[in-house]
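So, here come the structures, one by one.
Every number here is computed from the coordinates shown, using simple stated rules; none is lab data. Since we're looking at a predicted model, the values are computed, not measured. Cβ atoms are built from the backbone, for glycine too; each structure is taken alone.
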Structure P
Amino acid sequence: MISNNPWNLEQLKSELERRKEVNSWVITQEHVHRRERYFMLDCDSLVVDQDRDVQVENISLKLATPLSKSGRQGEITKKLFQALPLSAQIDSAIQAARETDHQEWQLPLTVPKDIPHRATADPAMSEDLESVVNELTQEIRSVVLQKRPTRFNSAELFLSTHRREVHLSNGLVHRGTQTRVYAESAFSRSDMRDGKLHSDEYLNTRWAVNRADLKIGELFDETSDRAAHMLDVSRPKTGRYPVIVDSEVLLGLLNGHMSQLSGANSYHGLPFVKPGDDLIPGASGDLLTITLDPSLEYGADTTAVSEQGLIQSPLRLVEKNKVIQTATDKQFADYLGTKATTTCGNVVVDPGKSTHEQLTKSALAVVEILQFSAIVADPNSGTFSSEIRLAKHYDNRTGRVTYLKGGSLSGSIKENFKGLRLSNDQVKRATFSANASRGQGYFGPSFALLSDVSIVGD
């Protein structure tokens, strides 16, 4: 049934406050403005194949309702629609929550007076998204039309501004804006060999919070350079190798393993590494120092307040391989009878001592993965695996460098991180998932060398 009088946010809050069967609630209202452009090459001229302007507004409600059993409550998160009757939607949410069963916990009883400012939005994108799209389009045009040994196939540009307003039943109200920018480029190489046309494509992507960190020229140069080698590849030889991975892969592996530093894992009886333990038992290489930093300027997971209403500050999790603290939100802190800590934040990893060149020469044979098809990491076992899309093989006996494609790689964080070596620089990275309220941010070494990794090829 469509309502003739759409309700507003204040009416929603009033309705929830009068409901005695609701223990607590969190309302999130978000307005998203997206600009999307798709580029193709037509007669050596860059043309806009598709151009989209999308605006979306969402309201979600998370509520808890007491159950008949003492100390238990039901919880649900539900999307609300302003065109539908409000009371009926709340009734439906309460009923759905009663179908769940959780231990009771409370939002913070006190509301912080001062919420710190955090740099989460590119000012130019916040003010005029259209102008930034046009500026980046011109940048792409100038990069694409450069003379290259490869052919430009396509590019995509996604920009968005997320304006979010969060209201909690304890009285906290938090407003913020985050910007996101994404670029994708595809180049190919084609050769006539043995009377047949051979062709292969290399696709590359990059996320950022602000356009300065996107570095379109660098992205397109890297894509073209790697595409130039796609036809000069061989399958890797089966064996165990020292393997160099980039920051994106290192973040993916650490994210999986860092779930073992959470209070949620402790509560659920999942693999858990407690303060005082070694993160990597028997580590002998560069010892990891890891911090969750929600204050990093223009980080993908930069925030002032958690979804549960706690101020977020930098939290040192690991110091030279020794676990210092764990990440526990208010819910699981209540369950465990401990103090809540920071749970949001960009992963900051202290740099190592080696240059990239030193990593490539660290053994008689070293494999550097330039691109995985998709890496799968199990957060419980710590194992990982992936197919190899493109890699380099460094033969340090002959000084020869060759390119590899195909085969698969597998390993274990606890085993292959024992001899970990990190590059001596730090780079900022960001990744976002579709419709996710938070992204994953990273500031740390550009490269990591993992020891004794299994590769299956020929």
Structure Q
Amino acid sequence: MKKTIRFYATMALAKCMIVGMRLLGKNATNLPGEVALILCPTFLGQLDKPETIIGVTGTNGKTTVTNMIVDVLEKNGYIFASNRMGGNVDTGITTALIKESTLSGKARKKLAVLEIDERSANRIYPYLTPTYRVCTNLFRDSAKRNAHPEFISQVLNTYIPAQTKMILNGDDLISGRLAPDNERVYFGIEPQPDEVPITDNIINDMAACPLCDHPMVYDFVRYNHIGRAHCSHCDFGSPAVDYDVTAVDRDARLVTMRTPSGEESYHLVGNNITDLYNTAAAVALLREFGMSAQTLAASFETMQIVKTRFDEETVGGKTIIDNLAKGQNPIACSRVFDFVRKTPGQKAVILVIDDVHDAKNSTENTSWIYECDFEFLNEDSVRQIVVGGKRAWDFQMRLLMAGVPRERIVCCEQETDTARQVRLDEVDTIFLLHDICNNAMAQGIKQELRELCAKGGAVE
């Protein structure tokens, strides 16, 4: 797309904004791009792009996978543009590319790694063609944005460029169908010895065949519609997986994968099944990108999950686990609840998962609460659930419907009151489950938990 005078003027202004915001201590993740697209709607199209673009999207896990890819590339000396600091919609991606462009719009870097919001496809892909595109999964998300994965897949299929190589989840029959004519490879996880064949969840968005509408037959259900399945009538079913996790040794922190190049082993990052999928996705992308198994394995050795997503520490003999649960997202919350119930020992849960809109508006849609597997918290080992926030009473109702005894539930309208309600003498582990938007508040709760654990739970 030919550059216009408006483009050059907008670029100069955006550059000035970035410098000014940095001087004020701001990351400048969205605003410069937002202003640029208002002043010059085709700005992203006129902007020169890096030669190679890695795009990462999906309902859950896209931030973690992007961070894993970025960490590996940085460790191996690659120089690239990225929106790692935030901003995965068109405004954030535009900002990230402005930062790594000259005043004339020339790309300073030959490589870019971009987290891309799945709903932004119509505003991004007409102007930007990823060389590789990872899709972690597609689930129903917030009812007000992404109410059903088939809707999101339709949006994506409309705009994904034909030249883009797809890195897809072979255990997800929804995202695995994206861009059917594009070159692709699949990642997945074989059923493991410690897994049950069929996991019971409220939601399964792939109960019927998308080709003939006959019932799907699941040979294995890991959670929701994630697993291995085939149609009862036609030949539709789970694809052959190219990067397949065949064994997981949690004691040795080792993942074994079958790949097109043979068997490979990598350091296990995280304890949750979603962490394992994120690892498989990152490995598949980086191997397709051209990185050797040896180099990749060495890079994974020291890799850790970002502490704002998961953090574990022991204070005063008690384990405190800080885990992002992502409110308004029933699948993300259900996965965390499943992790809680499978963690050994006696547990307390602090639940502060109101998103920013729930905290401000009493009219927000709460239907997602009833699609979330709160039943996983109805376990004898979960001795107490302390719920905080504007939606505390809604969550209490849902917990009661899940069968959790009333005496195990404590409601606090103020999230900051939750730590003092935990009966530390009854538990070994305290889970702090919070939303993305209230991480700062959650860190305050965690600090109070540390202090209470250090002095044996006494409240001054």
Parent structure of the calculated result -9000, given that helix-only ellipticity at 222 nm (-39500 (n - 2.57) for each DSSP H run of 4 or more, over all residues; to 500) is the read-out and P, Q the choices
Q
Thinking of P, Q, which structure, once FRET efficiency 1/(1 + (r/R0)^6) of positions 224 and 280 (r between Cβ atoms, R0 = 25 Å, to 0.05) is computed, gives back 0.90?
Q
From which structure (P, Q) was relative contact order in percent (Cα under 8 Å, 6 or more apart) calculated, if the value obtained is 11?
Q
For -0.57, -1.28 (log10 I(q)/I(0) by the Debye sum over Cα atoms at q = 0.08, 0.13 Å⁻¹, calculated) the corresponding structure among P, Q
P
Out of P, Q, which one gives 20.8 for mean count of other Cβ atoms within 10 Å over residues 152-159 as computed from the coordinates?
P
For which of P, Q does semi-axes √(5λ) of the Cα gyration tensor in Å, for residues 104-143 alone, calculated from the coordinates, equal 41, 12, 8?
P
In terms of distance in nm of label points 7 Å out along Cα→Cβ at positions 64 and 368, which of structures P, Q is highest?
P
Among P, Q, which structure scores highest (criterion: distance in nm of label points 7 Å out along Cα→Cβ at positions 344 and 424):
P
